[in-house]
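Values quoted throughout were computed directly from the atomic coordinates according to the rules given, and no laboratory measurement underlies them. In this text, all values refer to a predicted model and were calculated from it rather than measured experimentally. Cβ atoms are built from the backbone, for glycine too; each structure is taken alone.
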Structure 1
Amino acid sequence: MKIGVLAIQGDYEAHGRMLERLGVEPVYVRTPADLAGLRGLIIPGGESTTHMKILTEEGLLEALRKYSAEGGAFFGTCAGAILLAREVHNPDQASLGFLDISVLRNGYGRQLSSDVHLGASKLKDEPLEMVFIRAPIIESVGPGVKILAEDAGHPVLVEQGRILAATFHPELTGDSTIHEYFIKMARNGHQ
């Protein structure tokens with residue numbers, strides 16, 4: 001099975017290493033043709049307005065919409081979660097709009113370093129390690145969105161159909177729980 005990692009910005013290689021560790025071949029996606037044969041796509045962190053600009057310039061925006069319409073699974077982390085959101089504020093910006101959430105960019109203010117939290121989730125009994133770097137805040141979720149983890153009263157890991165989004169960076173930890181969950185979603189067409 002092959003899972004794509006959008007490789008235009010952010011620490012996409014950390015996601016690739018996590019996939020390799022789990023026995024899945026990562027495909028670094030830079031053009032629409034790179035989406036062929038993938039069971040899922042990870043959209044990493046970075047800067048969401050830059051992501052949107054490059055997606056538009058490279059013809060990837062329409063390719064991702066087509067991939068979604070054909071049933072492709074998505075996992076967005078930090079800026080990736082912003083790109084998947086239906087609504088983006090602070091400032092308002094365009095997004096893919098695949099996930100029924102509203103997000104506030106840089107919701108915790110300008111973090112000069114990463115904040116690491118341990119918290120409960122619906123994915124495992126042990127605490128989940130969450131690394132936040134200039135993280136967005138999920139302000140609201142639609143009725144079809146499942147909240148899988150929260151931190152400080154805000155959803156930080158959510159799922160809707162074949163879409164998973166985290167406001168933190170699970171690829172920067174040694175914990176593969178969330179990537180394993182996404183691989184199962186992509187493999188099984190998990191709803």
Structure 2
Amino acid sequence: MRALLSISNGIDAVLGFVAKVFGWCFLLMAIVICFDVVSRKFGFQLEVFGIDLGSTRLQELEWHLHAALFLTWLGFAYVRNAHVRIDVFTATMTPRNQAYLELFGCVVFALPYVIVALPYAWDFFLESYRQGESSSAPNGLPARYIIKFFLWFGFATILAAVISVFIRRFVFLFGTPGDAAAAMPEIAKAAH
């Protein structure tokens with residue numbers, strides 16, 4: 001069981017690293033939004049590396065950064081239990097029953113969905129890359145396939161997160177009391 005927890009801890013560490021790296025997209029997105037607003041208000045444009053950053057490109061860059069931020073944080077949010085939950089049904093359940101329900105959800109809903117979605121997301125990216133897809137706007141951003149890659153990457157982080165959560169719930173339910181406390185320390189703290 002400790003080996004399983006080591007795998008889960010490793011997955012969580014990688015997802016945490018990805019979230020920290022791409023968390024900078026939030027700051028960059030705020031800068032781009034502010035610059036877009038100011039440049040439209042005062043009617044000037046900026047050229048960076050020979051690329052004219054007009055309003056269309058800035059607005060597309062805003063949603064590209066937002067999508068990258070959202071998609072790279074999905075897995076991290078799930079392992080940290082920071083995602084949206086409907087606790088109407090689970091609020092009165094015991095921690096063990098909640099863990100059983102989570103295992104069921106991982107096996108019946110999350111894993112099949114992600115396993116089906118991953119190849120489609122990869123094909124979506126690959127087709128865009130092969131075509132050299134860019135924005136449909138005449139002065140939009142080039143290389144649209146970059147943001148389409150993040151869709152696949154987001155599903156990959158969700159798959160890793162589902163595996164990690166599954167491992168933790170499995171160890172919590174079927175491991176020793178010490179393993180269960182290590183798997184879900186927040187429940188162990190609440191019990192004391």
Original post:
Here helix-only ellipticity at 222 nm (-39500 (n - 2.57) for each DSSP H run of 4 or more, over all residues; to 500) was calculated and came to -7500; which of the structures 1, 2 was it taken from?
Top reply: 1
Subject >> Entry that produces 19.4 once mean count of other Cβ atoms within 10 Å over residues 14-21 is calculated, selected from 1, 2 >> reply: 1
Original post:
When you work out distance in nm of label points 7 Å out along Cα→Cβ at positions 54 and 94 for each of the structures 1, 2, which one comes out largest?
Top reply: 2
Original post:
Comparing mean count of other Cβ atoms within 10 Å over residues 38-45 across structures 1, 2, which is largest?
Top reply: 1
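Here distance in nm of label points 7 Å out along Cα→Cβ at positions 6 and 142 has been calculated and equals 1.8, so which of 1, 2 was it run on?
The structure behind it is 1.
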**OP:** Tell me which of 1, 2 gives 9.5 when you compute mean count of other Cβ atoms within 10 Å over residues 86-93.
**Re:** 2
Original post:
With volume of the Cα convex hull per residue in Å³, for residues 70-149 alone computed per structure, which member of 1, 2 shows the largest figure?
Top reply: 2
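Could you tell me which structure in 1, 2 was used to calculate volume of the Cα convex hull per residue in Å³ as 104?
That value comes from structure 1.
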Original post:
A value of 31 was derived for relative contact order in percent (Cα under 8 Å, 6 or more apart); which structure in 1, 2 was it taken from?
Top reply: 2
